[in-house]
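Presented below are the structures under discussion, each in the form of structure tokens.
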Structure I
Amino acid sequence: MEFHAIVLCGRGAKLSPFSTAHPSGMPKALLPIFNKPMVQHVLEWCDNSPFKDISLVVDASSKDLLQEFLNNYESNIRNKQILSFVNKINIVSINAKTTGEILASLINLNKINSDFAILPCDFITDLPAQVLIEQFRIRDVQDVSMCCFYNNSLSNIPTHSNNFKNYYTLYESQNNHNNSNAVNDYDYYQNDSHLVDLITNESIEISKFLQIRTQMLWRFPNIEVSKNLLNSFIFFNSLELVNILKHSITVKKYKINEKSITTIFQDLAKRSWKHKKPLEKINLFILPKQSTFIRSNTLQLYLESNRWLMKENLLKNPSIRNQLQSQAQKQKEKGAPTIGVDSLLGQNTTVDKMSTIKKTIIGDNCQIGKKCRLNGSLVFNNVIIGDNVILENSIVGHNVILESNGKYLSANIENNFSKKNDEESDPEIYSDSGDDK
């Protein structure tokens with residue numbers, strides 16, 4: 001079975017001021033996570049399966065920058081051993097207002113000719129793609145798609161905060177996906193559930209009750225309701241789904257362009273029980289709690305994904321661990337900066353005397369002055385930080401200049417900001433309150 005991975009690279013409205021949602025921003029897919037473009041983590045995840053075809057869907061304004069990245073990835077980074085049985089990654093440029101319009105455009109352009117997976121460009125996980133592929137392969141014959149949901153594993157970011165889009169998830173469950181009697185690892189993954197409906201928290205707050213229809217219970221008698229399951233925006237689909245959507249658009253006048261992909265799958269799930277005749281179902285797979293899954297689609301989650309990858313690489317990646325230990329060895333001379341093994345410095349980055357760097361990732365070609373204190377932060381490329389600067393729990397964009405003696409706590413400092421050159425105006429520094437707007 002050959003799969004086509006379709007990676008949607010959006011504008012990143014919730015990652016402003018660093019994404020193209022802000023005039024000084026860059027394409028969301030190229031924002032760095034652990035000093036790599038976030039989409040590179042997704043491509044490497046796909047290549048480890050591998051998928052036969054991979055497409056990046058971008059808007060016209062981001063196409064050239066994504067193509068430049070992709071050329072470098074194909075030439076210098078991508079594992080050459082897999083190129084004999086996979087195709088080159090291609091870019092599809094689509095300007096659309098909704099993800100549903102993107103899906104409709106892909107169908108109209110005949111870009112989908114096999115079973116396919118829809119993926120966001122912003123996730124990181126330690127769960128191999130092969131687990132999801134095998135789960136899709138053993139689905140019920142009437143299941144045309146599989147939606148992947150997960151439980152929040154971040155103890156410092158509550159599930160019901162504004163960082164997540166919360167739903168009441170209604171699903172039929174046949175097996176326990178956290179089987180305590182599992183004989184082997186794969187037993188943890190086996191699950192035979194079906195999505196029945198998704199209801200937003202806002203609609204429940206308005207109506208003050210959760211409506212369960214009798215017809216739904218007749219078709220799915222073992223319904224469970226969860227407020228904690230989160231939508232990963234990963235959907236595995238058979239080619240048959242394309243025919244169903246084409247029929248719905250042409251015959252049923254389904255307004256796919258006005259909907260999000262999540263709403264489309266919600267409507268498909270309802271379709272499985274609303275009609276007298278049983279129709280195709282949507283499989284629901286809950287990622288095992290033993291795995292970690294993070295979407296970097298808000299500033300708080302973006303910062304947390306960098307921290308998690310730092311921790312994982314420190315524990316599991318010998319080359320990264322050796323690099324961090326080498327950084328620590330350089331601190332023996334008197335007055336040398338203190339750089340923790342929980343921090344990462346990019347190429348050609350310098351840190352001056354008596355500065356302290358902890359739990360921080362710094363990009364390439366940066367200059368950190370004397371007696372600075374950086375803690376729990378993310379610094380992009382080409383940043384100059386003066387002496388005696390305190391930076392905690394903050395994100396600093398590309399090409400930023402911060403003058404000496406500044407103090408930045410939980411701040412988001414936009415790309416190209418220079419306090420030195422803009423002393424008469426207020427700086428574009430955004431406090432990260434965790435708002436999801």
Structure II
Amino acid sequence: MLKLTSRTLLLAVFALSATQLWAQGVKSPYSALGVGTVKRPGYANFDAMGGVGISGGSPLFINTVNPALLVNNRYTLFDIGMLYEKRTAENSDISQTNSDAQLTNLAISLPIKPGMWTIAAGLQPYSNVDNEVFGQTENPDKKYILDKFKRRGSGGINQVFLSTGVRLWKGLSVGVSGNYFFGTISNEEVLTPYDTRQDSDDPLERDKAIVFNTIGAWEDIYEYSKFSFDLGVAYDHKFSKTLYGHLGAVYRHYGDFNVDFAREVQTRPQSEDPDSPLYETISSSNSSYTAKIPSELGFGLSFSNPSRWMLGVDFTNSDWSKYTNEKNPYSEKDLTNSYRFAVGGYFIPDYRSFSYIKRMTFSAGAYYEETPIEIKGKQITDKGLTFGVQAPLVNPSAYARYFSSINTAFTFGTRGTTSDALIKENYFQISVGLTFGDDSWFRRRKYD
């Protein structure tokens with residue numbers, strides 16, 4: 001019954017989600033740059049290890065970090081992921097806290113020839129944009145007039161992938177992932193003129209103040225689409241019965257994204273009521289062009305006793321100074337070369353034990369990133385600590401052809417700084433993944 005329920009549930013969720021986009025995500029002022037906050041590949045079990053996964057992992061997880069490691073998946077696996085995030089942004093004067101929960105991934109892997117050839121497919125977010133900035137500037141043409149502005153960004157880019165991993169010979173495997181990116185990012189700016197004489201203590205001055213019934217606004221909408229690919233390679237070396245070494249490398253090619261661009265300039269009532277007669281589109285325009293997103297290169301090294309423990313390190317690099325977006329030059333500002341270093345691993349006390357606690361997988365990790373964002377000569381850093389637990393709901397064994405587990409990861413991180421009037425973000429994340437495994441889909445039946 002569990003096997004039938006797992007298949008039916010996962011296939012139904014895939015069908016429903018094919019027409020839906022992900023939740024917006026938590027607000028961050030840094031998401032105004034580039035294509036937003038980019039989500040690292042890998043699901044809850046990798047989040048728990050600081051994101052480590054280029055060289056190693058587990059046969060009970062879908063590895064979307066390096067497609068070459070899909071050959072380790074001997075079970076048919078389904079994975080559903082969710083994320084809760086709480087983020088506090090602060091500078092030297094104020095702070096603001098936001099939180100959000102969202103669906104993060106749906107994926108399936110199928111071992112066509114267990115241990116030799118596996119394919120996987122899934123849907124996941126690539127980037128998220130959610131920011132809001134307020135301010136005001138003096139109007140040089142009018143002595144008493146201030147232009148109060150509000151800038152908002154929203155949307156993001158999603159990714160559908162089809163991956164395969166093949167073992168070429170003992171210890172060496174390669175993989176490739178075909179990706180289709182799609183999504184919409186919207187940037188809006190609203191200018192509200194305000195006569196400062198309205199705040200005067202002098203009644204005569206207040207009488208001279210101009211009351212503005214309308215405000216100015218323009219909205220830029222970017223619809224992104226792109227086919228791309230990832231390449232991966234992995235090598236395993238057996239030192240002894242209980243010690244293995246693993247090397248991995250991955251190259252993610254992004255290149256030129258197709259962008260359909262639309263801009264509207266409007267006047268709006270102060271209430272911004274779209275049904276008001278004062279709500280009017282002054283001009284609109286459409287065009288198409290390409291935006292360049294830089295590729296990424298990553299390397300990993302790990303050691304393990306696969307049924308007991310694994311410890312690894314990952315290094316990734318991407319040169320965001322090569323990012324271009326001609327219709328959104330603001331997003332190109334302050335971007336530079338970035339790199340990320342992560343260390344992490346897992347420990348299983350005794351997966352054969354009758355003790356439930358001993359069959360659990362305990363993970364921990366840490367990461368440090370010089371992000372692509374550089375403001376006032378300071379490159380914004382992102383660093384954090386992670387830990388997590390995989391709790392089996394049905395334990396795999398020689399007699400069980402299906403299993404399931406719940407994977408939970410906790411992240412405590414900091415991005416940015418409050419020095420030089422910059423913004424610091426402290427965030428807490430809970431990643432939850434549900435994994436369903438079944439080895440009977442491609443098992444050859446035997447009859448007496």
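Each value in this text was obtained by applying a stated rule to the coordinates, not by laboratory testing. Remember, predicted model here, so these are calculated numbers, not experimental data. Cβ atoms are built from the backbone, for glycine too; each structure is taken alone.
Can you say which of I, II returns 17.0 when mean count of other Cβ atoms within 10 Å over residues 108-115 is computed?
Checking each candidate, the match is II.
Upon calculation of distance in nm of label points 7 Å out along Cα→Cβ at positions 28 and 372 from the atomic coordinates, which of the structures I, II produces 1.3?
Details: I: 2.9; II: 1.3.
Checking each candidate, the match is II.
Hey, Cα extents along the principal axes in Å derived from one of I, II reads 99, 44, 39; which structure?
II
Could you figure out which one of I, II the value -7500 for helix-only ellipticity at 222 nm (-39500 (n - 2.57) for each DSSP H run of 4 or more, over all residues; to 500) was computed from?
Going through each structure in turn, the value belongs to I.
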